[in-house]
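What follows draws every value from the coordinates through simple rules; no lab data is involved. Note that the coordinates shown come from a computational prediction; the quantities given were computed from them, not determined experimentally. Cβ atoms are built from the backbone, for glycine too; each structure is taken alone.
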Structure 1
Amino acid sequence: MSPSSPTTTPDVFVTGIGAISCLGGSASEFWSGLKAAAATARPTPVPGLTERVPDVLAYQVAGGATGATGATGPAGVGARSDLGRAAGFALAAAREAVADAGLGPRELAGAAVVIGTAVGESGGRESGDRDGSTGDGSIGDGGGDGGDGGWEPMFSVAASVGGELGTFGANISVSNACAASGYALSVAVDLIRRGEADTVLLGGAEGISWVPLASFSRLGAADPETCRPFDAERRGTVFGEGAAVLVLQSARAAAGRRTYGRVLGTAWSCDAHHPTAPDPGGEQLVRVARAALDEAARGPGDIGCVIPHGTGTRQNDVIEHQVLHEVLGEHAARTPLFSLKAFIGHTAGAAAAFAAVSAALMARHGEIPANVPLAHPDPECPVLLPQDGPTALERPNVLVNAYAFGGSNFTMVFGGEAR
């Protein structure tokens, strides 16, 4: 499409980013952690749970929810101490993204907030303690029963962020398992393209909680050592926590700002093949990737990097490899992948938002960090995972995939071309 064509899809720019993860309390620490592949964070035992379920580990944020929201926490922000774990992480990342974009009070007041989360503040229901402390050092967070028997909604992360920052646009929490922040990104883009918002705080947030971790262990889908997608010895996934937030703006709102690039295309689909297993044919995964490429007006040869869903489960990794070969064709074998979950674990509903922040940072720096070295590359999915120093991002478009239980699928094309 010509940039001057009247049918061109309105531009959606990324003008700010923020992140809090096991790699650190800011986007710069996140990038530094990704650049240090050999010294990446490792999953750790979960207090109060590992004693009962020995194979459960998680990539945890140092300081937990208190660290994310307290005035002296790793994110260096002040906030209410009674926020739930996921909301605390989201607020820390949102404050950083707002500062990065240089949003003024009027822009912030008119902004919308869209946050994806798989389990919201379910940890508070487990502990029943509003301030996030169970008294025994085990995990717990706010969003529970209020400590006095009162009921609190679990999926209130976007409202908590919007209320704390003083935004008066739409506050939307999206929850459809591990594709949540991908679907949220599509919602945020639509708000801008339909003229319903000029600025949207888009993100994903998760706090470690017992039930999801124990459930994955019961399913036999938890790796007791580390998250190692595309490794022949992998035994499942390992969950992580934290939040990633991006400031999305229309061309009018982004004018005069330095941008990370543009969201060129998004698409989602649902195959509803099985409650937990992906469709072995991958038909809807192929469909959603091609739809995102079509909306972006990009072809397989335009993709410089793929950030796969790549959970570390055998079914996902093998099917995704097959899908990428069908979608990218002859370009698949020479298109590098960046296996993000090997660094921060599977952040569930926040996974797509973390991948989007990673894509923005790659575009800004013009390079793909080295992957965590694979001990045993899987011959069933021989993907290109550069492991020896950073790789130049030769083409500025990054393809991001996020899949979920129930067959919810999402793909985005991020373009880092200069404006």
Structure 2
Amino acid sequence: MTANLLDSLDVEGVDFAFEDIADVHAMLARLRTRRPFAVVPFAGVRAVLLLTNELVSAAFKDESTFPPAAVYRMTTQPVLGKTLQCMEGAEHRIARGVATPPFRRNKVSAYVEPLLEPIAHELIDRFQARGHADLIAEFTNTYPVLVISRLLGLPIEDETVVHRWAHDLFYFPMDPQAAMRASREFTDYVTPLLAERRREPGDDLISMLVTESSEGQFLDDEQVLSFLRLLFPAGADTTMLALGNTLSALLTHPDQLALLESDLDEHTPWAVWEGLRWEPPVGLLPRACPAAVEWNGIAIPALTPMIFSINAALRDPAVYERPDEFDISRRKQVMLAFGQGPHSCAGNWLAIAELTTALKVLLQRLPGLRLQPGADADAKVISQVGTALRGPTALHVGWRA
């Protein structure tokens, strides 16, 4: 009888879907020394975990073997609707052609002065004179949500409830009922705005979504609503984690923070990229292999759950020297942090602009920024939503007020 790839596990006693794995990077590195993939427990079944930069990159690009829709139809579609993640072929191409132009690299620089910098200053104004704050609760959790809300042209007085919806949609795996309720409430809130913006378009993102076309086709209301529902968990909340992770790395590596402070213009962009490499907000991304295939020397059975380990790929010693060192002088753009292929993150350049702007403004406004004594434990990056989505719980800091 031919052995099945999934017959034996490479690690036991830990679930790669739900648990906070202590020192996950060390475990991934150990697994990678045996072979470029591993068979691991995942949500009560066995999954193939891809561990090298080469395999993860190849898997993202091979959507015929690992179609994103196969997973997202089961996971996010019930709460977000048929988003870009669930679409394929011409449908995906047309919807992406309408929805993504405002997020392209040549567009997002225009958002920095009128939008990104003022929001950062607005939040810092609330606590700057105090001399201490929790940057997670008072800045990173709010900043990206405000950016999305104001891009959409939502009323400022509604931002508190929009923030709650964004939170609940993001935590769908942990609290499905709250996420479904948030989805319904957000849909009821936004639907009248679609008709209003069709009648009187403005310069906001909703107006663009309801008036622009791609290949001669316009998005219908449900396509627009699905994209808007996706924006908060996929755009705002991942940026929230990325900012927290980068701040955590800098605050726990004082030499790197000092280097950054020595020349913000020079070092901030590279600190952002190194933060994304060191601890990407989405460390593990689930996919599926619907049909049996021999792929890169791996005999994968049909219907096998797959996990693309972005965090292992970005610490692969075959690509990165001293991969476990946080070094903002590394000068590496890590696009793999946003996925690759047709379904890569459409908002990657907006996220980079947000992260760069927020980090620079924080360090300009909060001189001598440091962790408060005893704050190291909360500043450690741990699992926030299952094993995949990681960030610090709190960043209790002080500065020279």
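Quick rundown of the values:
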read-out	value
Origin of the value 2.3, where distance in nm of label points 7 Å out along Cα→Cβ at positions 57 and 241 was derived from one of 1, 2	2
Read-out distance in nm of label points 7 Å out along Cα→Cβ at positions 97 and 169, computed value 1.1, structure in 1, 2	1
Distance in nm of label points 7 Å out along Cα→Cβ at positions 201 and 353 from the coordinates reads 1.0; which among 1, 2	1
Volume of the Cα convex hull per residue in Å³ from the coordinates reads 125; which among 1, 2	1
Structure (1, 2) behind the derived value -9000 of helix-only ellipticity at 222 nm (-39500 (n - 2.57) for each DSSP H run of 4 or more, over all residues; to 500)	1
Structure from which 21 was derived, relative contact order in percent (Cα under 8 Å, 6 or more apart), options 1, 2	1
Read-out mean count of other Cβ atoms within 10 Å over residues 273-280, computed value 14.9, structure in 1, 2	1
